[in-house]
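Peer 1: Multiple structures are listed underneath, in structure tokens.
Read-outs throughout are calculated quantities, based only on the coordinates presented, and are distinct from any laboratory measurement. For clarity, every value in this text was computed on a predicted model and none was experimentally measured. Cβ atoms are built from the backbone, for glycine too; each structure is taken alone.
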Structure P
Amino acid sequence: MRKNEFRTFRKNFQIIFQDPNSSLDPQMTIRDIISEPIKANSTIGKTQIEEKVRYLMDIVGLNPNQLYRYPHTFSGGQRQRIGIARALSSDAKIIICDEAVSALDVSVQAQITNLLKDLQEKFNLTLLFISHDLGVVEHLSDSVAVMYLGKIVEAGASKNVFNNPQHPYTEALLSAVPKGFLAKNKEKIILKGEIASTGNLPSGCTFHPRCIYAKDICTSSIPPENKVSVNQLVSCHFNNEHQLHGFEYYTST
């Protein structure tokens, strides 16, 4: 794309950052923080900008009368709500949530997660949610991709991946979820071996040094992408041969 074309296209994408403390400019008021993307991506007047900023403050659960305060006067959860309002301000269609709740207290995490779920439905948003918290992933996501050392090893509909894990790494991740999140508690899988460096990846399947099912082919051949079902893919040589534990999960919230 040309520069102007890309600028127009780019407004459809926004991001909510992991740390709500460092992602907001301490020298800008909340009004300026939320209105900046509006000014950059539209030609509406000051009155309309003010109305839109107040509307966004309201839908993320903040008092519009706090517009002229600075970030340091808000709590961590409130700052993340400001970050969400900023991400919505350009009418984005896709929002990347980069560990958007990991820096928050557990009770606040639930509030922000439910807010994102509500906004997802209200504005028909696509959320690309990056997280290590499987409870949050299961609650928010329609589809899930599991990554190991920068590569997707399993992907599919959320229910399929959580109820019928096909890759040994997915199986181990799910076994590590605290007992309260499991419908049926199974023995925890403890992975052995060292995690390889992304700058020096193992040959073949990158997970083979830690995999309890690994065989000779795993050390020399990159596993193909196998279609387990219409809604599930897995990169494993033996996903149809080894017996996975078959955890069953329910919504953690």
Structure Q
Amino acid sequence: MENNCVFELRDVSFDYMENVHAIESIDLKIHKGETIAILGANGSGKSTLLKLLDGLYAPNKGEFQAFGSIINETTLRDKKMAREFHRKVGLVFQDPDVQLFLPTVWDEVAFAPLQMGLPKQKVTEVVSEALTQLELYHLKDRAPYHLSEGEKKKVSIASVLTLDPEVWLMDEPTASLDPRTQGWVIDFILELSEKGKTTVIATHDLEIPHVATNVCYVLGQDHKILVKGSTHDILNREDILLQANLIHQHRHVHANVAHTHKHWHY
């Protein structure tokens, strides 16, 4: 594995149950400092791939290396290794209601650094910094389920920010958000890139890679990598985007004349 390679997957597959394939025969390599888009329609396996990169799942087949070490069920049971791995890698779930479960915003954002064994004084410091940076400090005593979708998304991001991970994994980060919050999330992704963080974004929203990434992997509906390439090249491959169900033929009626054209999601 190359010195600057963060993740490498070789012929990796994962099944939820026998014959229920989530991802199949995935070859993927992500280098330090890259901002990568994993594009694919719903059900193509994007979320599963991110959870595998986060160490929540181990491959059923193939080899997964992270930071030069093999990641599998055995290594993930090693508490020291698992803690170090999760200190370096943070996942922001698509649905904040899946990620947020504690009584207050402060508790949510403090949870990860407490689990990592940071001293209480340091935890207070990093939580205050994260809440202030994301303009959430005034909500610190609120219950997460009382927040708007945009506020929940920011709390989810803050809960990862407290660990300042080397790698950010973001699953459909703009889903269900209003346009202003979508813009804020994209700006945050760009800031991560400027700081040299490695960021992997799973999405079917083509605006994110268009604005924020240089490299794309496209997952087909057969749960395999359909193609990898520069963002510019991928977003100009209508045949690939149609095949992956990322754009579609859209029917309109103008002046009583019906016609179809390709409909883009950005």
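Peer 1: If volume of the Cα convex hull per residue in Å³ comes out at 150 when worked out from the coordinates, which of P, Q was used?
Peer 2: Answer for the origin of the read-out: Q.
Peer 1: When distance in nm of label points 7 Å out along Cα→Cβ at positions 34 and 122 is calculated, the result is 1.1; to which of the structures P, Q does this value belong?
Peer 2: Label of the originating structure: P.
Peer 1: Looking at structures P, Q, which one was volume of the Cα convex hull per residue in Å³, for residues 26-89 alone calculated from, given that it came out as 73?
Peer 2: P
Peer 1: One of P, Q was used to compute relative contact order in percent (Cα under 8 Å, 6 or more apart), and the result was 17. Which label is that?
Peer 2: Clearly, the read-out refers to P.
Peer 1: So P(r) over Cα pairs in 5 Å bins from 0, in percent, for residues 114-177 alone, computed for just one structure, reads 4, 16, 29, 25, 13, 9, 4, 0; which one of P, Q is that?
Peer 2: It traces back to P.
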